[in-house]
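Some structures are shown below for you to check.
Read-outs throughout are calculated quantities, based only on the coordinates presented, and are distinct from any laboratory measurement. It should be emphasised that the depicted structure is a prediction, and the values quoted were computed from it without experimental measurement. Cβ atoms are built from the backbone, for glycine too; each structure is taken alone.
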Structure 1
């Protein structure tokens, strides 16, 4: 079967859907010798999935043109029989549609999205779901949400989860990582958070928790936040100024793929107090790096982290602070979470995701 993939996100901003698509198809291509794949996007001579891959260039970067009329002629030209889109499929496809919907948080948690995004997705994602021959999502939480809200038979929805590359994200050379991070960023013994600067990630709650720790009776290191600015990010910097924490909090808006695993390894605690996630890749990466995790007890995060972290109510910064404090002052707890986290991370691999993906499409 000839399979087309809308892979334009591979040349876009760093986000979960980009990580997912790149890693899933690297694993799929290494396993699948029966199907032929064509990756549609904007390549400019780059080969993100290797050189022995079929890359198809979209005529323009316009989302509207891609969805309205640019895709069908290319699908016909290359004889594509199944076309894989993320969230929104082209308005017309001359072949079967495979759709990945990571989550429908814009439906269940619309307060964390721009109104225009909510209105657009409620129409376009619902339309895409109705026309899909098969739907993939990344967690049992998201599968149940899709089935319940959109009234989709469960057999049409397959869980093809995220994974973590444990050759990259691992606890190896932790002491060396600590020194590299100290040299690069001048921080040690820090608390780490990774996630786009937007309201849903709850950086404000984290900063309130950190301020509480700073004014407490335990020694606490710097807070390091890694994330690109998204919408409504200014509230985060306003909070830092308001709490007098500008000298204690380091915000890194651009970190290389090579340095990110070191930042995970060198942290004392990783905190991810997001209000809602369809999966949650950063806490998985932190567990794989042997760092104790504090995360939210909401949506898919408990499913992903399991016993590998402390789960708290993200709406209560006092709980976030207490969980961080417990790890900092109790070496036995910290050690247990590291062990449990490494075990939990083993459950999520891109190889497993690729196997589930191929089982799913072979059932079409």
Structure 2
């Protein structure tokens, strides 16, 4: 069931509410593209966390980032200073006088912020969790399982034509410059493959010994680099050391814009079900996504690339913790390498 969009003039100010996580933010980009195409003169804003903001902060289709300081505002109940900041944030949302607010997060917090804007149209999912749907004036019950398609359906329910192909990212000039320097320094000229081992869920982690086998095999034919944050440095260096020559760790040497640019310059990306797979698709690079506890039909590659799904009965359990994590161990390194080679051969 969908509550119909109120009749009225085209919106002059629109706010997208999708603060995090990075992969989810990228899957929401088609909504931004569709809104800009439908309302070229509108002022488009996006509520984003500081960690995710750089991925679209310089996007030509976006007019403004509304910075959401989750940790700071989350202390409002025990910190007078944070409480004042929350009050100012809520007042700023109201004073912005948005015509439309589109909540793609679907949680109580995001629904509450949408309601705080007092926008005449507040759209979200009828299936939103934690009662968030109570804050909306317009709801959509999406039929498709994939997170990208769900976002598209919500936009379309508002009369905005959104497309899968709208999930695009353009590397920033600063990101390109950093990536070019790293490539020259590390010998990543020509065709190279990026491995991105880190993931937020423990159950989505591919075993380091498997990463070493994949890296060693791929590095026999082309340069291989590993990406990660500073906190992932030990893991990535362990994988690079175990793979032998031809593999280098860049963990901790890239910010988000440089990561996007490096992925855009690569020939193929291998990662678990994480933001890296959506970045790769958004910049037109094939990706091999290793899927264990999650479900390919919901978050797997949709635009390009392939998913390697663990062949276990409990696959797709959606658990963040597990006593054995058998699923990721059953994805053979040989299968990963052969899939990469097939994608590269088809380029």
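Structures 1, 2 were shown, and distance in nm of label points 7 Å out along Cα→Cβ at positions 60 and 284 at 3.6 was computed from 1. A value of 17.4 was computed for mean count of other Cβ atoms within 10 Å over residues 156-163; which of 1, 2 is the source structure? Computing mean count of other Cβ atoms within 10 Å over residues 156-163 on every structure in 1, 2 gives 17.4 only for 2. Mean count of other Cβ atoms within 10 Å over residues 148-155 was computed and gave 11.5; which structure, 1, 2, did it come from? The correct label is 1.
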